[in-house]
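Below: a set of structures, written as structure tokens.
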Structure 1
Amino acid sequence: MSHLSKMKTQFKNFLYLKKSLDKLKIPSFKIPKTDDLILLKTKQNDLSFNWNGQYFVLHVDYGWWNQKYSFSHFLNRIKKEYVIEMVIGECQNFGFLPTLIKQTLKGNRILSMQRFNENGG
């Protein structure tokens, strides 16, 4: 018997979430007239991010999850990409542009941003 679970996430921005999934090469499609993202849909199970008006709720059937990596690892990868997309997007709102995104040997990311003034310097 499978257990359908809901996991509260703090993914609040559709664009950042979509970009994160795209970077991880996780196919997804938006349901028309909603902000829901479907990652996988079968007759019996689905994996989706559903918008509840405040944030996305991840729906997953843990009994069905049958991947070579844990669900926790899957979610952590999405969270890391989401944070990077959010930082870049929010910094761009203040005129900063990414100049370097580099991954260290330990798996950490270094993100350098620079703001250029209108005089070109």
Structure 2
Amino acid sequence: MNSVTAKIKLIGLRFFAYHGLYDFEKEKGNHFIVNVVIEKTFENIAVYELSDTVDYEIVFKIIAKQMLIPHELLENLVQQIIYEIETTFLNLKKINIEIQKQNPPIKGADINYSAVEFEKVYE
């Protein structure tokens, strides 16, 4: 039987949240954009049941839940999202998550966003 790898993507998820090291970030909040790409191996090219794939509605709910929990570091936030995704779905090959912080508080900088991107590969 042939196997195939598919990419399931959610790109440009927008959230307002309270992540950051500084007190004003925790109080004022900021806009964040999340991009996630999940690679999954299918033993059969034909996939007919939602339970056989990665349900991106569930992935969205995982991300939305974590975005409500303030994290000082985006790195920790990404790790929590990856953990929830990998414990929810089987036969994953790779998870890539990028979180962008819009207008980060960098003194004197005119910058659109800063970002943290993690990629976890399963062998």
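A short reminder: the numbers here are calculations on the coordinates, not readings from a lab. Note that the coordinates shown come from a computational prediction; the quantities given were computed from them, not determined experimentally.
Given that relative contact order in percent (Cα under 8 Å, 6 or more apart), derived from a single structure, equals 28, which label among 1, 2 identifies that structure? Going label by label, the one that fits is 2.
When percent of Cα pairs over 15 Å apart, for residues 30-85 alone is calculated for each of structures 1, 2, structure 1 comes out greatest.
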